[in-house]
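Following this line, the structures themselves.
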Structure P
Amino acid sequence: MIYYDNNELVIRNMEEADARVFTDEETAQGWHADISKYLTRLRDQAEGKCVALTAVYQGHPAGYVNVYLTGLGGPFVEKGWPEIVDFGVLEKYRRKGIGSRLMDTAEQIGAQYADTIWLCVGLHNGYGSAQRMYIKRGYIPDGTGVWYQGKPCEQYETEIANDDSLVLFLSKTLSSK
C-alpha cells in the first residue's frame, strides 16, 4: 500500500527486499544491524500486528518506521494506544524531510486507532537527533523516568549501561480530523 507519493518520495509498506537494503546500509554506517529485526517487522505486518513503512527516496529505500497497533511493552501498553517502534533514516538521506514525512504517516495511521500515540527513545547521543525531533513534534515524557531493559529504573540505581536499552517513554495526543 502507498501512503504518500510526491514522485521524489514514496511512503509504502515495507517489502522483503527492504530488509537486506537496510541491513547492508546500516552495517556500512557502522551500526549494529541485524536483518532479523526487519524480518520480524515484516512477519508482524503480515499477521496484522503492525504497519511497517519504508520511505523510498528517488527510487532507493531510505528510511523506515513501524506502527504497532498494540504496544510491545512499557508504561502505556495497557492503554491500547498504538506504539511507534524502530524509526530510522539512513545517514546519506537525512535532512531531506524523509523522517518528518515518515512520522507524519505513522501518526496518521495511529490516529485511526486512538487519540494518543507513544514511543520510546534511547538516551545516548546516537539518539540525539531523534530526541530533538520527537520533542519538536509534541511528544512529552510519561513521568515514569528512565527505563532499562524493559523495567523502570529505581532512584540511584547503578546497574545500568548507557546502551540502546536505556530509554525514555514519550507520548503525543493526536489531533482529530
Structure Q
Amino acid sequence: MDTIVRVTSDCPCIDFNVADDMIKSHFKSKADYTSNTVKRSFPHGLDIEVFSFEVLEKIHSIAKNKYEREHVTLGIYKRPEMFNINSVKSSLPVFARNIRITVDTIEDYALLCAVYDFLYKKNRFFTSKEIAELFKNKPWLYLINKKVKQKKVFNNLNDELKEAVNVLNSRDLKRAENFIAKNIKK
C-alpha cells in the first residue's frame, strides 16, 4: 500500500518531528486518513495529512465536481461515515494554537521572514517547539498578521465566492466585489 504524506507549499515551517509522529499515529491507528487539521490544535501552517493512494483513488472516483478534486482531501474528512479518520492533537502549549505561520498574504510573508531571521541561522531545521518559544518570548510577532482571516473550507464553490465577497467588503474592494457578485449563482 502506497502512503501519501501531504504538506502544502504555503506551509514552509513543517516540523519533521510532527510529520514523524503523524505517520506513526496513522499506522498505529490503522486509519484511512490522519490529520492535524480536522480538530485544530496546531498552529496554522503546520498542516500535515497522511492517507493511502487507495483512499485517494476512492475519493476521486466519487467526487461529483471539480471543486472536490481541487481540494484534494475535502471529500475524505467531509465523509467520516465512509472513512476511518484519525485526528492528531498537538503537545504544544495552548497559546501556540493562535500562531499563524502560513503564507496567504503579504503580512504572512513578513511574519515568516521574521521567524526565519530569528530561527534559521541557529537551526535550519527548526521545530514547532522553537516557533512556539519564539512567539512566547516575542509576542509582538502576533501583531504582524493579526488582521489576516484564516481561509475557510467550504462545501461548494458558491459558498466560497460568497465568502470572498465578505472579505472584499472588509477591505473596501468594491470593483472586485461587483465582479464576483455578478458571477455567483443565485
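Summary table
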quantity: Identity of the structure behind -8500 (criterion: helix-only ellipticity at 222 nm (-39500 (n - 2.57) for each DSSP H run of 4 or more, over all residues; to 500), calculated), options P, Q; calculated: P
quantity: Structure (P, Q) behind the derived value 0.75 of FRET efficiency 1/(1 + (r/R0)^6) of positions 42 and 138 (r between Cβ atoms, R0 = 35 Å, to 0.05); calculated: P
quantity: Of the structures P, Q, the one that 1.12 was derived from, the read-out being Cα Rg over 2.2 N^0.38 Å, for residues 50-129 alone; calculated: P
quantity: Structure responsible for 12.5, 33, with Rg and Dmax of the Cα atoms in Å, for residues 18-73 alone calculated and labels P, Q on offer; calculated: Q
quantity: Structure responsible for -0.31, -1.10, -1.29, with log10 I(q)/I(0) by the Debye sum over Cα atoms at q = 0.08, 0.16, 0.19 Å⁻¹ calculated and labels P, Q on offer; calculated: Q
quantity: Per relative contact order in percent (Cα under 8 Å, 6 or more apart), the highest-valued of structures P, Q; calculated: Q
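Throughout, read-outs are computed from the coordinates displayed, never taken from laboratory work. Keep in mind that this is a model prediction, so the values were computed, not measured. Cβ atoms are built from the backbone, for glycine too; each structure is taken alone.
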